[in-house]
1. For structures P, Q, R, calculate mean projected area of the Cα convex hull in nm² and state which one comes out highest.
2. Tell me which of P, Q, R gives 1.3 when you compute distance in nm of label points 7 Å out along Cα→Cβ at positions 29 and 61.
3. Assign the value -19000, calculated as helix-only ellipticity at 222 nm (-39500 (n - 2.57) for each DSSP H run of 4 or more, over all residues; to 500), to the correct structure from P, Q, R.
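Where a number appears in this text, it was derived from the coordinates with a stated rule and is not lab data. Here the structure is a predicted model, which means the values were calculated and not measured. Cβ atoms are built from the backbone, for glycine too; each structure is taken alone.
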Structure P
Amino acid sequence: MNENDVISIAFSSCIFDNLLEIGVETSEKYRNMGFAKYACIELISYCQKNNYTPIWACRLENTGSYLLAKSLGFEETITLPYYELIK
């Protein structure tokens with residue numbers, strides 16, 4: 001937080017069994033400053049303390065998310081198709 005502004009937040013987008021999928025959002029004016037990494041480190045620590053296995057999913061085009069995941073120690077284990085509803 002910066003006063004009343006949310007800088008970055010890491011959250012669980014879903015939990016299945018003991019797998020916790022990490023999501024992260026950072027306000028546009030605070031991007032590329034490392035805040036998302038700090039937020040994710042805290043959520044990963046929570047996972048470790050509470051017997052959750054953190055997992056990460058992102059579109060191949062989301063380079064920032066991919067690089068952040070790699071910097072946190074995640075490794076690509078599976079590639080899934082990404083579907084979009086075309087009108």
Structure Q
Amino acid sequence: MITHKINDSYSKLLLVGAVAIYTVQLVGNVGMIVGFFPMTNMPLPFISYGLMPVLLNAFLIGIVLSIYRRKDLIATTTFHSNN
């Protein structure tokens with residue numbers, strides 16, 4: 001939803017990367033439970049505990065919220081020459 005409202009391509013890439021990380025974790029865990037993938041130690045987003053999964057989730061959600069907060073800022077650093 002957020003990527004349609006953002007005009008900056010770098011911000012869109014950051015959002016797509018965050019969504020890709022969560023999608024891989026979610027699909028991997030569901031695949032392990034169903035039996036498609038072998039059982040490995042992959043944290044489930046927002047449910048697993050431990051220092052690194054919690055920090056990764058907090059960092060990625062912080063990036064997404066920061067991008068969404070700055071979506072309406074327009075670069076006003078254009079220079080006009082009167083020569």
Structure R
Amino acid sequence: MPVAVGCMHGINLLLVCQIPGKFSRYGKVSLLSGIMNFFTYIGSALSTYGIAKITENTGWFVALTVYTGVAAAGALICFSQKKRWRKFSETI
């Protein structure tokens with residue numbers, strides 16, 4: 001679990017620190033950083049209470065399955081936008 005949490009923290013740090021810089025040309029670094037942090041904290045809060053409730057009602061297997069599903073959905077969304085992000089990054 002500590003390794004997984006460390007990986008999640010590292011990915012979040014990379015996203016919050018690296019992606020907003022790409023928008024400096026548009027003067028939107030602070031806005032994008034704030035939006036990303038907002039969604040990070042909302043996700044953390046929902047995860048804390050939501051996973052606790054799921055675990056309480058159904059057990060750890062279902063909770064870990066939910067975590068895995070959410071992570072897979074996030075990865076699929078990121079990979080589906082890879083071409084679009086590469087095109088955006090080349091124009092900077």
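1. For this comparison of mean projected area of the Cα convex hull in nm², the top structure is Q.
2. Q
3. Q
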